[in-house]
1. As an exercise: Rg and Dmax of the Cα atoms in Å, for residues 24-135 alone, calculated from one structure in P, Q, equals 13.9, 41. Which structure is it?
2. From which structure (P, Q) was percent of Cα pairs over 12 Å apart, for residues 8-47 alone calculated, if the value obtained is 67?
3. With distance in nm of label points 7 Å out along Cα→Cβ at positions 16 and 224 derived from the coordinates and found to be 3.0, which of P, Q does the value describe?
4. Comparing structures P, Q by mean count of other Cβ atoms within 10 Å over residues 88-95, which one has the largest value?
5. Out of P, Q, which structure matches 25, 24, 18 when semi-axes √(5λ) of the Cα gyration tensor in Å is calculated?
Structure P
Amino acid sequence: MPELPEVETVRQTILPDVKGRRIDAVEILTPEVFLSNEFVVTGCLIQNVRRRGKYLLIDLLDYSDNKVKKPLIMLVHLRMTGRLLLRQQDLEPPKHTHLRFRLIDPERSDDVIWLDFHDTRRFGRVWIRAADDAGQPVGAPSGYDALGPEPFDTAFSAAYLQNRQQQKRNVSLKAFLLDQSVVAGLGNIYVDESLFAAKLTPDRTVGSLSECEFDRITVAVRQVLEQAILCQGTSLRDYVDGWNRKGRFQECLMVYGRAGQPCRDCGTEIRKIKLAGRTTCWCPACQL
């Protein structure tokens, strides 16, 4: 599943090309993927592309009513294998393309690009919702309103994690950081990598951690995510950015997917176990 760095990379790569364009036409090839709530997006102007956790939020301004400009939000969750792809030509869409948005420059109607939603496994979803005064979706998908702080927010701190662990003292550190209500955007790859960077074992219970160890976690999470974003994400199977380019962070992985291989730091064999229902990799010598 694309995690925060991959979703952020998609946001960064599509934003310059879609911002300010108008949705001229929509092709819905797989209706169950597009949950429009009866809102019509044809004619809407794209104002911005944001990210919240693993969600992309595309801010739209509805020009269909000459008297009222209605703000809408297109939420996109890529789930396991979803992709948002830009195309400069109206070519035959590849297999597993479920939605197509024809985008025009309002000043030059012949300047056209396509934004396609592609998903091999069909788990991804696109929602259209009204925006409230704070720019948040009204009637957001399940779980959205419960998302925890962003890893780069000041709210994501050692003190915050210590407070949250009081209700989850017997939960493993791996499960704790995978919980989207604790911190938004982390998944299997970046939890494993962050815990290696913090030198903490994934099966430690959060109730056993000190404030200093929680501080190491926040620092490690930010460092790992920053590096992954600079590398345009991790491409192991399906993930590509908005222009169909692979990321490079898979070349930097220290533990994730490396079970049985030597640790890059100490040479000890990387081990794996199941935690929180997920395959988890760590170095038994470096992580305590």
Structure Q
Amino acid sequence: MKGIDHLVLAGRDLEALRSACQAFGFAMMPRGGLPFGISNSVVPLQGSYLEILSITGDVPEHSPGHFSFGAFNRDYLARHEGFSMLAFDTTDARADIASWREAGLQVYEPFDFSKTSTTPDGENVTLGFSLAFVSHPVAPWLGLLACQYKRRQFYAQPQYQNHSNAASTVQDVWVAGEAAPDLADFMNKVTGANSVRKSADLTVLQTRMGAIVLARPNAFEAAFGVPVPHPEDGPHLAGLTIGCGSLAHLAALDLPKVGGRYVVSPSRGFGTAIGFAELMRSS
């Protein structure tokens, strides 16, 4: 079974995104970039992270059998800002592609790249990535991939995991749209996760790390107190919940509280509903 590895939040102004994240109490790694026209910054959490990105150069185009991470995010941002992609963990991107293909899913050739980054003590290190992409025709703006690393620990540096808002983990991600619950079988094939809760308007799959909630618009609005941000996209990544060790910092930010969540609305969250909830602890 896979777990949630990281979330991609795309915006047009990276510095504005960074400032907003810091205002909500997140610590952030220094600004960086990918070698195909993308600038980014990372919010490290326990076992996962948020990748904040903007398009700042030319990106490779999609081609037959090849999915372009850069082109997808560029085209997504031409529509709106928001939660563009969800990445799962993997130790073998190529094996995932083979498994998904055997299950009848739409897959693409693996995408390998590397980049050089600098650690806090000044060491230059090479980070390597192999990405496996998968898609569903009903959800063209639902970006899904599995990410294999060389030096995954670079994104788990303790000095950047101490957040003022006590953020710890990605508790859940929400795919919203009228047809979202119909993607349960597809998401099971992608992740290996089974449904642990199901109703007419909502299906929850529990991955190895974090839950995926497939929700119709009314169920999403009941959870976050706001409408789905991009109904024109079909089933899309509409919101997320961060599990926090304490909600004291969030309580002081004058955010609305819906159920157990303090909620940053999509109008303030760059096209994404961001919830903060008390960390769910295993018994």
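Taken together, the values in this text are just the output of simple stated rules run on the coordinates, not laboratory data. Note that this is a predicted model, so its numbers are computed, not measured. Cβ atoms are built from the backbone, for glycine too; each structure is taken alone.
1. Value 13.9, 41 for Rg and Dmax of the Cα atoms in Å, for residues 24-135 alone corresponds to P out of P, Q.
2. P
3. It was calculated from structure P.
4. Comparing P, Q, the top value of mean count of other Cβ atoms within 10 Å over residues 88-95 belongs to Q.
5. Corresponding structure: Q.
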